[in-house]
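Before anything else, here is the set of structures, which you'll find just below.
Bear in mind that the values in this text are calculations on the coordinates, not laboratory data. Note that the coordinates shown come from a computational prediction; the quantities given were computed from them, not determined experimentally. Cβ atoms are built from the backbone, for glycine too; each structure is taken alone.
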Structure I
Amino acid sequence: MNFELTPKQQQIQEQARQFAQQEVAPLAREADEKGQFPMQLIPRMGELGFLAGPIEPEYGGAGMDYPSFALVYEEIGRADSSVRGFLAVHAGLVSHCIRDWGTEEQKHHYLPRLATGESVGCYCLTEANAGSDVAGMESTTREEDDAYVLNGEKIWITNGNIADVALVFASQDRAARHRGICAFIVDTDTPGFRREAMPGQELGHRASDHARIILEECRVPKSALLGKPGQGFKVAMSALDHGRLGVAAGAVGVGQACLDACVDFARNRRQFGQRIGNFQMIQATIADMTADIEAARLLVYRAAWMKQQGLPTTRETSIAKLFATEAAAKAASEAVLLHGGRGYSNEYPVERYYRDIKGFQIYEGTSYIQRIVIARDVIGRE
């Protein structure tokens, strides 16, 4: 069992780290305060090959392996969760889904533009009454002549207001539950596709774009269908496997950022005539944080490696997402406490890490849902 990164993986990791620290991190605090996504980073990520990392070169991708792409998520997550979230949706949920389920015509039409950032993608699954219970979806579609007509409403759609391409899920037969769901690739300038910002202010990921999508007699051609009729649930779940890996890797990045901040603070903050890093309780906190983040990192790398081998990874990805997000949430809480009053202000980034990490425990299936996925796989169904 070899735990060392290959030279190519090390190169991608270093490239992602430089981009994250030199180009993403300097914008993070201002973007968070203003609630505006730094759009200038999108074409830059396209230039670096990050927008479609594992997508094959014939479709405009960089042809990365999945462990390399997990490293990209981790390094960007270490700098800014909003940018990492953009990437996980754009690449993990949208581009990968089109690559896995699309026709050759769909792949050649959409993937190259998504790879450069010429087009931005969003994933329209969540509804007010259908979050974890995807089969309870209320959005509908009906066939009409040579088209499908979509009606319904989606909420908390990341990238929704800036997207050019949307993956939209709607039910052709609500009584059939998950068997009635269909998936569609919809250009967002299609008549009947309307979007608006979500009301209120988010706890974290404040620079992310979160939209409410309203579909009113939104008419798309038959060629917009992704997969076959009734396969929408399978399409959605396969996409979430990609997205959950991105969340898990990003959580490792947040945990590492918390650890970095705590180590720096423990070395430089002095109380009672010595640095606080000399105190055993501080050392215990940092030791536990280090162990948790290393364990989370290995779980993420294992899931990415298995995905690269073409093995089923639903269980392993859910384990990685559950453990990594819970570990990072604990690390963020301890980081704020260790920083004391300084950690309670956005003068130090641990305040933002603390707010951001809660979203990781919710996005792409809450920690409750991950436990259900894992338990059902372990115990089996009757």
Structure II
Amino acid sequence: MRLVVVGLLFSLFLSSLSAQDTLSTDTLSTDTLSTDTLNTDTLCIIGTGDIMLGTNYPSRTYLPPGDDCSPLLRPVHHVLQSGDVLFGNLEGVFCSEGGTPKRCKDTTMCYVFRMPDHFAACLVEAGYDVLSVANNHTNDFGYEGRRSTAQMLDSLEIAYAGFITHPWTTFEKGGITYGFAAFAPNRGTMDLKNYGKAARITRMLDSVADIVIISFHGGAEGKDHQHVIHGDEEYLGYNRGSVYRFAHTVVDAGADVVFGHGPHVTRAVELYKERLICYSLGNFCTYRRFNLRGPNGIAPVIKVNMDREGNFLSGEVVPVHQPGRGGPRVDPGKRAIHKLIELTEADFPGQDLTISRDGTIYKE
């Protein structure tokens, strides 16, 4: 019955869009995941940042030893598997071979990622339920890379969204229906800068799902861009849109939690209309080819506790760092917590949200 209702509401949604905004009906995807009955009325959604488990391009030397990605995530499995839903940003494609690598005018500023297909099993082992594929590396190997990635995630029953051909999805877990959409200012992805369309997709998801999760990949990159600004951000001569405007727009339209990434560093969190916005979750699990110095090498894993209406109740920050060539470890120095406190107090002063030094996030 739920699928029939989703289909009917989707048809109404399509008819409400203008001709240029109309989505083809093949974008509807309802992924049913294995379920466990929830024992409480509180849901815990865990957000992590960028994931790139090693690339076999331009050289297999950029893969982890033995072509085995399991050791990268295993030290934090206990964190990742402590909630009801686990989200992350897939920074690259699953494509063991083939595809057309993108051309780089400046190889010092341009990277091309291609993860072997069998690396996707590491995400299943870690417990990932849903991934964003909307980012600047989704087109690293053209159509073949996107097709291979979609086929791999479909076969493993990991929900995903962000391609123009796959802008959003719904999935069920623990008796809860989740809606998910992802956006970025990059070719081949759902456009972050089309705020009206993002709002329409979010409203549609809110009409068919119990909880709506929205992801964005945007903002300038690096240690000089740790703060959230209220206008457009430019980087390397390209307008990456306003992540502040985007996040507020989708919450106004019905999003229950917003997870951001793209700057490769931690950014502040904001409580807006009883919904938590995480503006950047940084580099979570990467292997080589990433700058992991200073603030680029630390990241928060954020656990968001909400009621079944999507209202924020509390949260927890688990600080991780990536020593050596990469792979997250819980950080005894708690640097991501300290950074998150500093940035949140600076960028959103006076809000009714506090982050304690042990990582607890609570409303005042």
* Of the structures I, II, the one that 14.1, 40 was derived from, the read-out being Rg and Dmax of the Cα atoms in Å, for residues 101-180 alone -> I
* Asked: Which structure, out of I, II, was helix-only ellipticity at 222 nm (-39500 (n - 2.57) for each DSSP H run of 4 or more, over all residues; to 500) calculated from, if the result is -6500?
  -> II
* Among the shown structures I, II, from which was the value 3.7 of distance in nm of label points 7 Å out along Cα→Cβ at positions 117 and 285 calculated? -> I
* Computing distance in nm of label points 7 Å out along Cα→Cβ at positions 269 and 293 gives 3.0 for which of I, II? -> II
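A value of 27, 25, 21 was computed for semi-axes √(5λ) of the Cα gyration tensor in Å; which of I, II is the source structure? Kindly include the intermediate steps, with their values, before the conclusion.
On the way: I: 36, 21, 20; II: 27, 25, 21.
It traces back to II.
Just checking, which of I, II has the largest value of distance in nm of label points 7 Å out along Cα→Cβ at positions 189 and 237?
On the way: I: 3.7; II: 2.1.
Largest calculated value belongs to I.
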